[in-house]
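**Student:** Listed next: structures, encoded as structure tokens.
A short reminder: the numbers here are calculations on the coordinates, not readings from a lab. Values in this document were obtained by computation on a predicted structure and should not be read as measured data. Cβ atoms are built from the backbone, for glycine too; each structure is taken alone.
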Structure P
Amino acid sequence: MRRRFFVEKFEGGRAEMRGEAAEHLGHVLRAEPGQLYELSDGEQVWLGRVEKISRSTGKGAAIEFALTEKIAAEGSLLRIALLLSIVKFDRMEWCLEKATELGVAEIVPLAAARSEKTLILAAKKRAERWRKILVESAQQSRRLRPPLLAEIAKTENALAAADAALKIMLSERADATPLREIVRDASAKKVCIAIGPEGGWTDAEFAAAERNGFQGASLGREILRTETAVIASLAILRYALEKQ
């Protein structure tokens, strides 16, 4: 199976890749003229033949492609926005990677009340690295486009801004409805799901969720780490709501 890469645009039957992506493809993967790769501009996918490689290191690297064949590719009709509380960065990056593989359309990092303050302060400097992880994960999983990474937001602000037919906040409360019951008869195509930090949500955050139409949802009796909750909840949503 051919590898897929993202380019900025298709123009005149050609495409160009620059910067670190070109350096990786040309130097690390040792691309050669004549080789074929799948290229996506976020809207369509073409088969591209390598025409010219400039192997300058770093941002000076460039690869030129001739487009040879359009490939059928459609994005999912199910759009999931993930409100993800900031956690320790190694696990945060793992969450971003797996959320991308599981098809989320947008990720909003949350400065939750119980997120570690030092992590919140440091997170602003991680945005470029996080976007790179999203791009690489989207290419690996052969998505049409990577997820959008939004600016860091306070929980209450992100909940108020959520625009979805189905809004879910994962909850450890005993009276939370099992997620399987919430999605059993649902048919929403726009979903927003909020996943809290390991300290859990505060009463104020639960109140904000209720005001903004979020339903509390449980993944079971066990207390899950954030990264486990990301995979479990997204897999359930995909299974229940996405029609192939």
Structure Q
Amino acid sequence: MTVRSMFGRMRQQVLCSLHRRTVALGNRGPIVSFCFDDFPRTAYTTGGSLLKTFGGRGTYYVAISLMNTSNKLGELLRTEDLHSLVENGHELGNQTYSHVSCRNLPVLAFRQDVRKEQEAIREMGLVPSANFAYPYGEVTMAAKLAMGHEMASCRSIYRGVNGPLLDLNLLRANSLYGDTDRLPEVERLVSENEERKGWLIFYTHDVRENPSEFGCTPRLLELAISRSVLHGARIQTVAAVLAELESQNGNT
């Protein structure tokens, strides 16, 4: 292990241990959520269709400044995709307006960019989500504290299964990249989630036969969904999970 990786691990441990906002998952698990960052169109046209086949829906974290553009992930979301996505029962999450790292902005400016995203969604006639994902997976202590007061949940790219206590200020999530060679790792996580009756979150970007390094093939996504169902997990959006938790805690 290099000095840099040791420092990174220590930094992650500190970030995960401070400014926590915990809630008990209770007996809700096992649950699996599938998230798509930056909202490439294939994440919706292909990924969304696969989820729907299994009765599930996904959470799509979007930065409005990326709308109607293309990059290495392929064509990104179009304006009309936002309404179609919500009409089909998926969740439209927040990933800042400018898709900017919290490491590159003062925390007040970063929070303002998150609010700008919310306002842009409202101007399109949609209800903005209170669920957030850090662009590039980069988190600072100041951002974790600020976003914890701003949003219902904040999702990281720190690996692991959530539960029995959830940190809503830094939900753990696991990359779903590549092809079926990644299936053993997927199956390990799904099995662990079943055993712990936890909440497992997968995230990816584009979903196509020749994906970017940050995307996956349709076959891998389909297998991840089917294995989750086979292991007794309910496929839910982040918003749906939090709504259940709110109802659960409200009835206790």
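**Student:** P, Q: which one has helix-only ellipticity at 222 nm (-39500 (n - 2.57) for each DSSP H run of 4 or more, over all residues; to 500), as calculated, at -9000?
**Tutor:** Going through each structure in turn, the value belongs to P.
**Student:** Compute relative contact order in percent (Cα under 8 Å, 6 or more apart) for each of P, Q and report the one that scores greatest.
**Tutor:** Largest value of relative contact order in percent (Cα under 8 Å, 6 or more apart): Q.
**Student:** Also, quick follow-up: Could you figure out which one of P, Q the value -0.51 for log10 I(q)/I(0) by the Debye sum over Cα atoms at q = 0.14 Å⁻¹, for residues 42-121 alone was computed from?
**Tutor:** Q
**Student:** Tell me which structure, out of P, Q, gives 1, 6, 13, 16, 16, 14, 10, 9, 7, 5, 2, 0, 0 once P(r) over Cα pairs in 5 Å bins from 0, in percent is calculated.
**Tutor:** For P(r) over Cα pairs in 5 Å bins from 0, in percent, the value 1, 6, 13, 16, 16, 14, 10, 9, 7, 5, 2, 0, 0 is produced by structure P.
**Student:** Thinking of P, Q, which structure, once distance in nm of label points 7 Å out along Cα→Cβ at positions 2 and 178 is computed, gives back 1.9?
**Tutor:** Q
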